[in-house]
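Once you scroll down, you'll see the structures, which are given as structure tokens.
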Structure 1
Amino acid sequence: MSMLVLATASGTRGVAAVERSNGQTVYVPSYSEIPYGHGQYKILLSSTLTITNIDTEMPIAVDRVEYFDSEGKLVRRYLGKPRILTPQATLEFVVPSSDRSGGVSANFVIGWTAARPVAAPAIETIMIGTTSGQGISFIGRSRVISEVSARSATY
């Protein structure tokens, strides 16, 4: 998701213009462990994927949520049919720290569409883990793989 910041002649920043889209295919990382202590130890991580429709007026359809392992092989499909997200609604998918099927650096691929151009949803993973009194948490941000043309939008 990219934004354009407008500046006035006096150099002060104006309002950011939000890019609108009819749909996208999006990549987001999902790490299952973090090494520490010169790599001899690791903290196992749970990963929560969130997809939030930030558009204030229009619903979106999430039609693809797939989980791939570190080798790029499909591990699981999370949706049997498209899920409609009303404005400000969120879908969540959890990969528990006990699930090692994705390997160290797995990822999700998400597909979504809208009936007309909307603000692209906020898509990210939140990874968290603890061990021996130490904890870590961080966010994986999404990257757009491709845009859906207005004619190919399914919703």
Structure 2
Amino acid sequence: MDDIDWSKLQAAYGSATNVPGLLAVARTAAAPETSESDPWFSLWESLFHQGDVYTGSYAALPELVEIASDRTDDAGAECLFLAAMIELRRHEYEAPAIPRTLQAKYEMGARAAAALAESEVSRQRGEPEGETFRLRFAAAVFSGDVARARRLLDGDEP
């Protein structure tokens, strides 16, 4: 993350220079209790404001996946879910192109997310429904099954 010039990347409110700090806090923050819980609310607002993604969102994805792989609580599922939403929007809507300087890291992060989501879904046994949904959604997105991901998100698939 240190090798990224965040000042050249965009987030919802301009420069993405606040994103590394938010990611650092998310690494150890308590799992979100509500949609307004920080740093989660601020991360979502910066990286996925009103469904839009930004070049800073792409730079953050590998770090979100790394945080998810390091956490076994609901915060890990939250990071993976945000990463999956970024990836889904990149496929479904007109989104900015991934900068060439971020392409390899982004693709590596997406591959890691696919493996992590599949692994976590297979481990789910009586876990909270919200966490299971987020993991199933991430598994669908990162496996390339955008149609299933959309059905899950829209509530058309149990």
Structure 3
Amino acid sequence: MNEDDSLLTVQEVSDYMRVGPESIRRWLRDGRLAGVHLGRGAGWRIRRSDLARLVDAGTGGAARQALAKLPLEVEVTCVTREKLQNPHSGVTHLGNTSRRWTRPQVISAIEAGTHSFYARDSADRSEIAVYDGPFGQYLRARKDGQWNDVLLALAECAD
């Protein structure tokens, strides 16, 4: 499976398309979007190339190229952390209702430009970025060019 055929969850497709997850599930059930149903509890998985085909319908192929270049946006709703002197460098995982990523996975995805991550504090959106600290890279949130503590305010991810 090449990068173009990486598997996406319903939530990831929902976030990208900016429609509700139930709309994505309906598209999968009625055949408008191709996907694989993994059974109860596991849900659906959609190939990135199949999502590109859906977006391409009616755009003459231009959307596929644009989709391949756009980072997938991921909202982070929870974190896993270990106790360190610097609480920001103690964030070991970022997650949401559909997935959890390790700090190295998030850093790699941000640096490669394949994904962008953000968190919300009330109605405000903060982008998650790689911070080069004195003991290596870690993740921090920022809004309007200012680093903030939004990541530290998120709930702990459930195991």
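Here are some notes:
- Which entry (1, 2, 3) yields the derived value 0 for helix-only ellipticity at 222 nm (-39500 (n - 2.57) for each DSSP H run of 4 or more, over all residues; to 500): 1
- Sorting 1, 2, 3 by Cα Rg over 2.2 N^0.38 Å from high to low puts 1 first, with the largest value.
No value in this document is a laboratory result; all are computed from the given coordinates. In this text, all values refer to a predicted model and were calculated from it rather than measured experimentally.
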